[in-house]
Structure 1
């Protein structure tokens, strides 16, 4: 019986030997091909990502460069505006000084003219002027000349001029109304 089992096991092993065996090499090759395709796909995606990343970096660098140029232009424009503002303020100050000098020269000339006039003629002219203008002219004269001219002026005008002279410059119509 032992022999019988041995023969039976021998026959049985032969029957399995005739059955097709699983080819491991073929399975490994198939799996290797799948893994290689997957690695290629991953590699392609990584290259796409790196290209996208590089393009984004380039775009950001270009935008930063443009922004930097715009900021430089803006700074230059701002500096130019500030320089022009300083120049305008300087010219404005010079113009104010010139206007003040012209006003002083005009007032001096008017004062000198009224100082040289006869009192009666000066009073007649001042009566014809607006009260604040007359007060402004009289304010520049000497007190002695003012009293002589006001003595010859219309009493109503002289009283209004006196009120304005008492209030002091600048002379306006607010007191006379």
Structure 2
């Protein structure tokens, strides 16, 4: 079962609070399944892994995946997380790195925040890369969109313009490989 580290949960909570306010955050937390509520009654620890199903439950409580705006909002959460990383422990890498350099380091970032799976990047000509996540246990569109948003924000923060991801392989289509083609100017 896929597990995600505390900062992913904390980042989502911070995103909701900053974008929608404390009242909306409290309303969302009340909608969570009982098992998930238990996770949020205690402090979320940065060093701790938690079942990703609880992160998914938080995403669903924010917006139902069937809502036409859901993917956009899930992607915004990823972009927000990328911005947080820019001001956090990866700050120096962002300052000296190029988009290819930073995206090429994504496998290390993946291992830091997720308990399983392997992220690989394939360098392609020009400002293009392929990103693969193999055997991850990703099982919800909110996680796919979050990753997509994070990747695009990382490219922007390292000087890339107009990043675009094309999610070409996904669990939704029965694949056990997540694949994105990434391009930027």
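Summary of values
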| item | result |
| --- | --- |
| Of the structures 1, 2, the one that 2.3 was derived from, the read-out being distance in nm of label points 7 Å out along Cα→Cβ at positions 52 and 124 | 2 |
| Which of 1, 2 yields -30500 [helix-only ellipticity at 222 nm (-39500 (n - 2.57) for each DSSP H run of 4 or more, over all residues; to 500), calculated] | 1 |
| If volume of the Cα convex hull per residue in Å³ is computed and equals 289, the structure in 1, 2 | 1 |
| Structure (1, 2) behind the derived value 10.0 of mean count of other Cβ atoms within 10 Å over residues 60-67 | 1 |
| Which of 1, 2 leads on distance in nm of label points 7 Å out along Cα→Cβ at positions 36 and 116, largest value | 1 |
| Comparison of 1, 2 - label where relative contact order in percent (Cα under 8 Å, 6 or more apart) is highest | 2 |
| Mean count of other Cβ atoms within 10 Å over residues 132-139 - structure with the largest value, from 1, 2 | 1 |
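Quick note: the coordinates plus some simple rules give every number you see, no bench work behind them. Only a predicted model underlies this, so the values are computations on that prediction, with no experimental measurement involved. Cβ atoms are built from the backbone, for glycine too; each structure is taken alone.
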